[in-house]
Structure 1
Amino acid sequence: MDINEWPDIGDFVVCTVKDVVDFGAYTTLEEYGGKEGFIHISEIKAGWVKYVRDYVREGQKIVCKVLKVDTGRRHIDLSLKDVNEHQKRAKIQDWKNEQKAIKWLQFVEEETKIKDEELDKLKIKLHESFGSLHSAFEEAAINGEAPFEEMKLEENVVKSILRIAQENIKLPFVHIAGFVDLNCYLPEGIEVIKKSLMAAANEIQKEGIKVEITYTGAPRYRIKVIAPDYKTAESVLKNASNAVITTIHKLGGQGVYHRHNESVKA
C-alpha cells in the first residue's frame with residue numbers, strides 16, 4: 001500500500017535505474033510502489049551529455065527531483081541534475097530511516113498480532129499525524145505515549161511502538177514539533193501558503209539547528225525542530241511558527257499554531 005500514491009512536483013525521490021537508453025533513463029520510484037519515472041538526457045547533467053551511461057547505470061540508486069506528474073498516463077518526469085549533494089545525502093538518509101521504521105512497524109505487527117487491514121490504517125494514521133513513520137517512532141522515543149493520546153490507538157499498539165522506539169532510536173539532539181493550520185481562499189492561495197512556510201525556514205540561520213516542515217493533511221503542516229537542547233528547540237519552534245502565522249496573516253490568509261493542546265491564533 002502506498003501512503004502517498006503519487007509524488008508532488010518539486011519532491012525529491014529515491015529511484016532505482018531500470019533501463020538506460022540513448023535519450024535518457026527509466027527508473028522505478030522506491031517510495032511509491034515502484035511507479036515508473038523517466039529522466040530525459042537533458043536532465044541528466046548540466047551541459048552536454050553524449051552517453052547517458054557515463055552518469056547512470058542499471059540497478060543504481062539515485063535521488064531525483066520530480067518535474068511533472070501525469071496520473072492519467074501514469075508518467076513521472078524526473079531530473080537528476082537539479083539535485084545537489086546536500087539534498088541527495090539528506091534524502092537518502094530520510095529514505096533509510098523510513099526503511100528502518102517500516103521494519104519496526106513489522107515488529108509491532110508481530111508483537112500485537114494486529115490484522116493487515118488494521119496495520120494499513122495504522123500506517124496512514126501515523127503518517128498523517130507525524131509526517132513519516134520514522135518521525136512517529138522518534139516522537140515515541142522522546143515523549144512517550146503523549147503524542148499518541150488523541151489518535152485512539154489500542155493500548156497494546158502504543159506500548160509496542162514505545163518499546164521498540166526506545167530500544168532502537170538513539171537521539172543525540174532534542175526533537176520537538178508543533179503544527180500550523182493554514183488556509184487561504186484567495187486565487188493565489190497555494191502560493192500564499194508556500195511563502196508563509198518559507199518564512200519559517202528563512203527565520204532559522206543558527207548552526208546545528210534543523211527545521212523540517214511536512215504536510216500532514218489539509219490544512220495542517222508539521223514543524224519539527226532538531227536542536228542541541230530543549231531551550232534552543234523551543235525558541236526556534238516559537239520563532240518559526242510565528243514567522244509562518246505572521247506571514248500568512250499579512251498575505252490575506254489565516255493561520256493557527258498548535259503545541260501541547262494549546263493554540264495561538266492570528
Structure 2
Amino acid sequence: MERRAIHCQLQNHSDSSLVQENFTGMLPVLPLEVLEEMLLNVPPQQVVCVCRLVCREWKEVVDSDSLWRERCRREGYQTYVTKLPKDWRLFYFLCKKRRNLLKNPRADDKFKGWQIMENGGDKWKIESVDEVPLPDNTVQKYFATSYSTCRKSQLIDLEKEGYRPSFMDDFQPDINISDWYAPRRECGAKYEICVELLNHKKQPIKKFSPGTVIFQNWDDHKWNQMTHVFKNYGPGVRYIRFIHGGKDTLYWAGWYGIRVTNSSIEICPSVDR
C-alpha cells in the first residue's frame with residue numbers, strides 16, 4: 001500500500017492537472033527516506049533526466065550513493081566485498097547496460113555477424129559440441145578450422161552500441177575480452193587471437209595479441225578460456241576489432257584445427273581503481 005501511494009504521489013507531481021491557477025510552484029516537503037523510496041520506483045533514466053531537475057533537494061538525493069547502491073542491491077548487481085565502486089550511479093548503469101557486444105558468438109546463426117578474413121584448407125565449418133562440453137552447457141555449437149589458416153573478425157562501433165565518445169573518454173570503463181578454444185585430441189592445432197581498441201580513424205590505440213597457442217597431437221583437448229581486460233587505455237577509443245582463428249598442424253583434410261566459440265566483449269564497471 002505504501003509503495004502504491006508513493007507511485008500515486010509521483011504521478012500527481014508530473015500530472016499536467018497540477019498546472020492550475022492556484023498552483024504556487026512549491027512541491028510538498030517529503031522526508032528523505034520517502035523521497036528516496038519514491039525515486040527507487042521510477043525508471044532510472046527518468047530519475048537522472050527528469051527528477052534530478054525538480055529542485056535542489058531532489059538533485060542531492062539523485063546524486064547520492066545511497067540511492068544507487070540500493071538500486072544495485074534490489075536489482076541484483078553485486079560487487080566485490082572488499083572493492084567498492086567510487087561512483088555507484090556509474091556502476092549501476094554499466095551493470096544494467098552490460099551485454100556481449102559480439103554478434104552470433106556461439107555459431108547459432110551460421111556465420112552471421114562475422115567477416116571471414118581467411119578461409120584456408122577446407123574452410124570454416126560449424127559443428128555441434130561433442131563429448132567434451134564447455135563449462136557453460138548452454139553452448140551447443142562451435143566454429144571449426146581446417147588445415148590452413150582460418151580467421152574471422154568483427155568490428156564493433158561503440159557509439160552505435162550506446163557508448164558515447166564523451167563517456168568512453170571521461171570514464172574509460174573496463175573492456176573485458178573472453179574467448180573459448182580447444183584442439184582435437186588426435187591432431188595438433190594452433191590458436192590465435194588479436195583484439196584492438198581503435199580511434200575514430202580505426203587506427204589502433206591498444207592491442208591484445210598474446211601470440212600463437214600451439215597444441216601437440218594427442219594433447220589435452222579440453223576447452224580453454226582466453227581472457228583480457230583493457231584498463232586505463234586513454235581517450236579516443238571508438239571501435240573494437242576482434243580477430244581469432246587458427247588451423248591444424250598436421251595438414252589433415254577436414255576440420256581438425258582449433259575450435260572456437262562463446263567469444264565475448266563486454267563494457268564493464270571497474271571497482272578496483
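A short reminder: the numbers here are calculations on the coordinates, not readings from a lab. Values in this document were obtained by computation on a predicted structure and should not be read as measured data. Cβ atoms are built from the backbone, for glycine too; each structure is taken alone.
Out of 1, 2, which one gives -0.38, -0.85, -1.11, -1.22 for log10 I(q)/I(0) by the Debye sum over Cα atoms at q = 0.08, 0.12, 0.14, 0.15 Å⁻¹ as computed from the coordinates? Comparing all candidates, it corresponds to 1.
When helix-only ellipticity at 222 nm (-39500 (n - 2.57) for each DSSP H run of 4 or more, over all residues; to 500) is computed for each of 1, 2, which one produces -13000?
Among 1, 2, the structure yielding -13000 for helix-only ellipticity at 222 nm (-39500 (n - 2.57) for each DSSP H run of 4 or more, over all residues; to 500) is 1.
Comparing relative contact order in percent (Cα under 8 Å, 6 or more apart) across structures 1, 2, the highest figure comes from 2.
State the single structure among 1, 2 that was used to calculate distance in nm of label points 7 Å out along Cα→Cβ at positions 56 and 248, giving 3.5.
Details: 1: 3.5; 2: 7.5.
Answer by label: 1.
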